[in-house]
1. Could you tell me which structure in I, II, III was used to calculate distance in nm of label points 7 Å out along Cα→Cβ at positions 15 and 119 as 5.6?
2. Computing Cα extents along the principal axes in Å gives 97, 39, 24 for which of I, II, III?
3. helix-only ellipticity at 222 nm (-39500 (n - 2.57) for each DSSP H run of 4 or more, over all residues; to 500) was computed and gave -12500; which structure, I, II, III, did it come from?
Structure I
Amino acid sequence: MPDGRFQHTIDTLDGLREIYRDPSPMVVKKERPELDAASRRFIELSRFAVIGTFDADGRADTSPRGGESGYVRVLDDRHLVIADLGGNNRLDTLQNIVVTGRIGLIFVVPGQSETVRVNGAACVTTDPAILEAFALPRLPKSAIGVTVEATYVHCAKAFRRSGMWDPDAWAELAGSPDAADIIACQWNDELDAALVRADLSAGYDAALAWEGGQD
């Protein structure tokens, strides 16, 4: 629960609805229990996703996933699988799925400002038939299997407000801290950000080359 830093908090659903109007019938009907043909195609083309999970104590976690189109495969209207590509081996997402069996996903296609959300049950699978069906240079160690319970297409307002695909916005934010700056700051500047940046870049290049089948 939020601590005392936050005041005038809303703690009932009725209180929440006092300041927000009801959604339109069309918005309510956009949520479906299974994937339609267009949503399936969107997910199959998706190159980026945000995965939401939670642990046994209800602590939430979100994690990015990305790859060329095809790292997510739609099996049918109720099932999809996501190849687990290389990461940092913390396994936060996979551990949470093993413990709770729940997942929330936002799928993004570069250049598209609408996104597709999927909520449902999840598992971690090492089924050879599933892993070998991915058209990837290297066989993933596992995949996340998702049973769709609800899917919904989100409008473009968030991406348009943020300028996500606008090069002018990219230029305005070019000086924002990167991972190297953040790591150096967390280490109280005992590490040189430029050296961390070079090390990260080399690590990214090596990991992605290996994933691409370049030994």
Structure II
Amino acid sequence: MKKVSLSGSPRTNVGKKDAAELRRNGRIPAVVYGGGEQVHFHVRETDMNKLVYTPDVYQIEIDVDGKKMNAIIQEMQQHPVTSRIQHIDFLLLDDNKPAKVKLPVRVSGMSPGVMAGGKMQQVFRKLTVKGLPSALPEAITVDISPLNIGDAVRVSHIEIEGCEVLDAANAVVVSVKMARGAKKGEEEEAEAADGAEEATEAAAE
């Protein structure tokens, strides 16, 4: 998993008025928990936007007044109208304890079913994975090159060394469906063979 750094300043006041004042000044209230003692701080909104509005998921080294903590974003609160970030909860990572993270799903390869006119459907954009911080990948790559029309990749088909995918094993992650005008290779071959037979019979007559 990619690692980035984030600088924050400690919060001396954790009330609603203080939080509102921080937001007016382009800062976002935040907290790190998971280490026994919660650490309240605030970060620049522009810095946080770079980490949130991206398909990537990061391990974040947070520096609060010289105290460094390795964490991930656990929960985010957004304004219901403007969608601006209102508050961020970080979870402290322990190198020796598994963590649960939602990782992005990326598709690779070329599906024969899609090439035959089928339509690829990606049901999951992210999957929940549990593993030690050192084992967590940047993303989950799904190879669709074996998929014909009607085939699918399910959660049970995905293997990540040192990690466990927590979503329902039978859930479809990516599938190739029949689209209008799409034909399986076997059907096309059969039609071509029928056409060749008809042409031969007509020539014979």
Structure III
Amino acid sequence: MTSRSDADVGVHEALRSDCRAVTESLARAFEDDPVSNFIFPNDRTRLARLGAFYREIIRVTRPDGAIYTDAGVRGAAIWRPPSPPAPGRLRAVLDGLRMLRVLRRSVSRAMLLEQAISSARPREPHWYLAILGTDPRHQGCGVGSSLVEPVLRRCDAAALPAYLESSKEENIPFYQRHGFRVTRELTVPEGPTLWSMLRSPGASEP
């Protein structure tokens, strides 16, 4: 069994050279996820389309957010910061067009999902854990815990909350061990159920 000291070796903010491997690791991590199945229902094309989707997420997040991986790129944590600067109009338009090309016929499903989750997000400044995934070959080895810790420490130091949505009920205990608590259950019309979870600064497992 991998120890915590083994799991967190080489945790760092992702470099440009890591991005391809991060994309591939996340696509494998979320291939069977309820949200992925909802947005990309075709089993045969889901993995490839997830890869394109996460490439866009990483490209948009890197300038202002925080993306952590480890030396083996066994997974990644993608965080959006509190009060990020608004993108310029041109950048917003171009980003939207690129995402439309990725989503194609799944745009309406993605919009339903975004509407459901955006209504539940905290209004106060917070770090948002948009994505946390571990390659299935390395799950259960402490990789996810090691990847979230750097920003949770930043939250504690700055007295800021952290927030996420869990797309699987069985993952809730994992987040509870890191101080998150369920605040709301979200149901996407004709789609999956998600659980909003909030972590107060300095929180630990109840």
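1. On the way: I: 2.2; II: 5.6; III: 4.5.
Clearly, the read-out refers to II.
2. Working: I: 54, 48, 40; II: 97, 39, 24; III: 43, 35, 34.
Value 97, 39, 24 for Cα extents along the principal axes in Å corresponds to II out of I, II, III.
3. Numbers: I: -9500; II: -6000; III: -12500.
Among I, II, III, the structure yielding -12500 for helix-only ellipticity at 222 nm (-39500 (n - 2.57) for each DSSP H run of 4 or more, over all residues; to 500) is III.
FYI, it's all coordinate maths here, none of it is from the lab. Please read all numbers here as calculations on a predicted model, not as lab measurements. Cβ atoms are built from the backbone, for glycine too; each structure is taken alone.
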